[in-house]
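Asks: Next come the structures, one after another.
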Structure I
Amino acid sequence: MRREIVNDWPENYCFGCSPFNERGLKLVFVQTGEQTVECSYTAADHLEGAPGIVHGGIQATLLDEVMGTAVRTLCPHEQPIVTAEFALRYRRPARVGEPLTLRAAIERAEDPQYHVTGEILDASGELLTRATARWVRL
């Protein structure tokens, strides 16, 4: 299963997923399974922290976006969702200019709470950064 997730509604100005936000990341997501979502992304040089490394805050943003997209897409509802808890572990450097895979999976859905894991992987599939989060519906 590979289905593109379209985020092009006119009111969407999200920093992560909007195609309309000129300064945004313009992430494009794909549903890859019943409980999983992925995105391919290559960070530009202006997003580095340490030389050649994707800034940790940008990595957190990427993971927050892929996990939020998973909840919004795989557990659809009319009410908005927000991150309530977010834990992150940097394992290896994520390098600017190199293709990354962002992946999220719904671990547990107990509306209005959703428990999600997220990962950043390098081109060889090595785990670089991992996050867990709890999302809630407002």
Structure II
Amino acid sequence: MTTLHAAVRIRHQVGAFVATAVDYVVMISVVSTFHVPPAWGTALGAACGGTANFLLGRFWIFHPTEDSTKSQAARYALISLSSLLLNAAGVYILSTRHNVQYIAARITVSTFISVLWNYPMQRSFVFRTNPP
């Protein structure tokens, strides 16, 4: 792995941490304060965190490319919607069907989704980076 690839990976992890913080604050707030079901709180949190993640990915992690923001946003929306659905379904299954506390369920599910889906798809499909 080149130094540039390592730097992108590190920025991605920092960006993922920030986006996850936004995501979890929204999720926990709406579930705890407004008593919405955890799967719905997961979806709302994921949407807010996804917006933060796109902006960080576009302008800081992967840097703007020749692709327009609109085309990247469309690809990101597709991947983000898939991620949102996978996260919400996983939290629903673990918290509702298996009685796992919803925050623990979310941490478990989102870790797998981030590593196995989000990063690979953002790198190869959304932002299509080919560092020099």
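Asks: Using relative contact order in percent (Cα under 8 Å, 6 or more apart) as the calculated read-out, with 26 as its value, let me know the right label among I, II.
Replies: Computing relative contact order in percent (Cα under 8 Å, 6 or more apart) on every structure in I, II gives 26 only for II.
Asks: Sticking with this one: Assuming 29, 11, 10 is semi-axes √(5λ) of the Cα gyration tensor in Å, for residues 34-113 alone as calculated from a single structure, say which of I, II it is.
Replies: The correct label is II.
Asks: If helix-only ellipticity at 222 nm (-39500 (n - 2.57) for each DSSP H run of 4 or more, over all residues; to 500) comes out at -22500 when worked out from the coordinates, which of I, II was used?
Replies: Answer by label: II.
Asks: For distance in nm of label points 7 Å out along Cα→Cβ at positions 58 and 106, which structure out of I, II has the highest calculated value?
Replies: I
Bear in mind that the values in this text are calculations on the coordinates, not laboratory data. Predicted model only: the values in this text are computed from it and were never measured. Cβ atoms are built from the backbone, for glycine too; each structure is taken alone.
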